[in-house]
Structure P
Amino acid sequence: MAILIKDKFEAWEKEARARFEQLKANEEELNKIFIELYGLQDELDYHVDDKDVSVSLANRERDIKSLISYAVGCMFGRYSLDEEGLVFAGGKFDMSRYHKFKPDKDNILLITDDEYFQDDESDIVNKFVEFISVVYGKETLEENLDYIAEVLPGSGTSREIIRKYFVSKFYKEHLTTYKKRPIYWQFESGKANGAKALMYLHRYDEHLLGNLRTVYLNKLREAYNSRIELRESQKLATSNAGEVSRYEKEIAKIRKQLKELHEFDEKVGHLALQKINLDLDDGVIVNYDKLQRDPTTGEKFTILSKGVKEP
């Protein structure tokens, strides 16, 4: 199987244009009938402006971002390539319903500003690349990633652009789409991007924060330390002033991320011990705040991205 997203989009673009033109013609024909019926030819115009037609034309940027959002849904098991429509939105999660593409087993996907985990599915970009490969085929993977990256902001390779989108744009746009009642929640340590990760609200359980800390934050810490060691050794091995400066700059950035990660780890650790339960019936606003507060003292430990108002 080898499918180009470009070809699929162009086919959808033609279909959407045909639907648009047909609906516009239908609405104008109804207007004509109404105008003639009531003798309003001198007062009303039967023509319909494009902006008033109630079906949208294809839009490459919007539709690619919708594909990315759907992919994230599949990564968490909200959707499945094996079934149509919404597959999981609460209750007992059943991994056996997913065959073509398996969701993340821990309901945690790390978002890092560089590739630290090659071929590790806990990295959201790696998981996204796997999704595109499964759906459209390995043969067209690179071409499809390039096509996706063309409509996203930033520069670099397709994977680098997609990574930047997940780091800085995806969650903000998700908040807008869901009117600040997100179904995917983003853990965030601060401005240095020391730690970022997504989870799916409907798969949350009281052990998730403990798992986030003991497995994922530790994994991230080890990756940062390994990268610093590598850059330190590379710095010692070169006499190129430009390379030395670049290595020092990256080392300084990662040290800031490590400091932020340490502070974030302490907050997550405190909340993890509380074994906080969420009730979906209470809504996003209440639960978003609840997950970040000590249930005994009421003290808030900010571990989620801003954007959802407090109750």
Structure Q
Amino acid sequence: MTEEHISVVICVYTEDRWGDILAAVDSVRAQSLPALETLLVVDHHPTLLERLAREYKEVEEVRVLANAGPRGLSAGRNTGIAESSGDIIAFLDDDAVAERDWLRCFAAAYDDPAVMAVGGRTEPVWASGRRPSWFPEEFDWAVGCTYRGMPPGRIRVRNVLGGNSSFRRAAFITAGGFASGIGRNGDRLPLGCEETELCIRLTRVRPDAVLLIDDRAVIHHKVPATRERFGYLRTRSYAEGLSKALVARSVGARAGLATERRYTTRVVPAGVARALRDVLLARPGGAGRACAIVTGMAAAAAGYALGTLRARHGGARFTVAPVVRDEGT
């Protein structure tokens, strides 16, 4: 895979992350396998758009764009896809930095023509300097990071995680882009699952498609102090349940919850057992982790139940639009 094949899309929405945005772009520009371009897609924030345009005015490989669709992460990513030129399109969160070989690890996996998407490992960077003792590693997905229980190495998966992922352009030609009406959109609830829905839709259209996670493709994702709180984990878990219900309604519970079944029957019980063992051994945080896991699962179940009810009564919808033209790539 040569350098001219990979475009990187970073979606941004607030000036509060100015330093983080610059660090994210710098990490892409420092890649051992250079990207063809970095596209900064600004979500309905004219001041930030103008400021970034000035910042990168003289940097040829960085392009600053306005989100051409409705407010939200999905439409921002679709704007980046539509405006990109690479055969591979990688996505990086605006508050994360990629290790030097991030793109090289992605690129190596695409030597297999069946591979349609590749994700990586996302490590948390806690605002307080260390993981809160009560915060279970099994719930690191709640702060956008790789959680304990995911198999190591380069493995085949149902879906990649959007903040550290890449797709072959042909995937979007075949299946369309990220669905609007699901995932982050500026609402107070931290919704998600837009990448899950896309990956399931892709493999339905292309049953031969291979989706991978390679844990050598590493990024470091900031976890702000507001997300180190117990209340955020509870709210994020509830929102995940709502999102999963919408996905299951669209693609069916069997596909929409396949990974979640393994998580709830294997990963969660093992996490509770470790936490209770720490309680017995008088280690710090054990009781808190057990409580967090049980509360998080209960919140997710409640969100899923309410989301399922809403979906059945027509209260939840999302749409998928084509985002790239088939140009023979």
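Here, each number is a calculation from the coordinates, and none is a lab measurement. For clarity, every value in this text was computed on a predicted model and none was experimentally measured. Cβ atoms are built from the backbone, for glycine too; each structure is taken alone.
Worth pointing out:
- Computed 20 for relative contact order in percent (Cα under 8 Å, 6 or more apart) - originating structure among P, Q: Q
- Comparing distance in nm of label points 7 Å out along Cα→Cβ at positions 22 and 174 across structures P, Q, the highest value is found for Q.
- For 0.25 (FRET efficiency 1/(1 + (r/R0)^6) of positions 238 and 270 (r between Cβ atoms, R0 = 35 Å, to 0.05), calculated) the corresponding structure among P, Q: P
- When helix-only ellipticity at 222 nm (-39500 (n - 2.57) for each DSSP H run of 4 or more, over all residues; to 500) is computed across structures P, Q, the figure -16500 traces back to P.
- Which entry (P, Q) yields the derived value 13.1 for mean count of other Cβ atoms within 10 Å over residues 86-93: P
- For percent of Cα pairs over 27 Å apart computed as 43, the structure of P, Q it came from: Q
- Structure with the greatest value (metric distance in nm of label points 7 Å out along Cα→Cβ at positions 150 and 262, set P, Q): P
- Read-out distance in nm of label points 7 Å out along Cα→Cβ at positions 78 and 230, computed value 3.2, structure in P, Q: P
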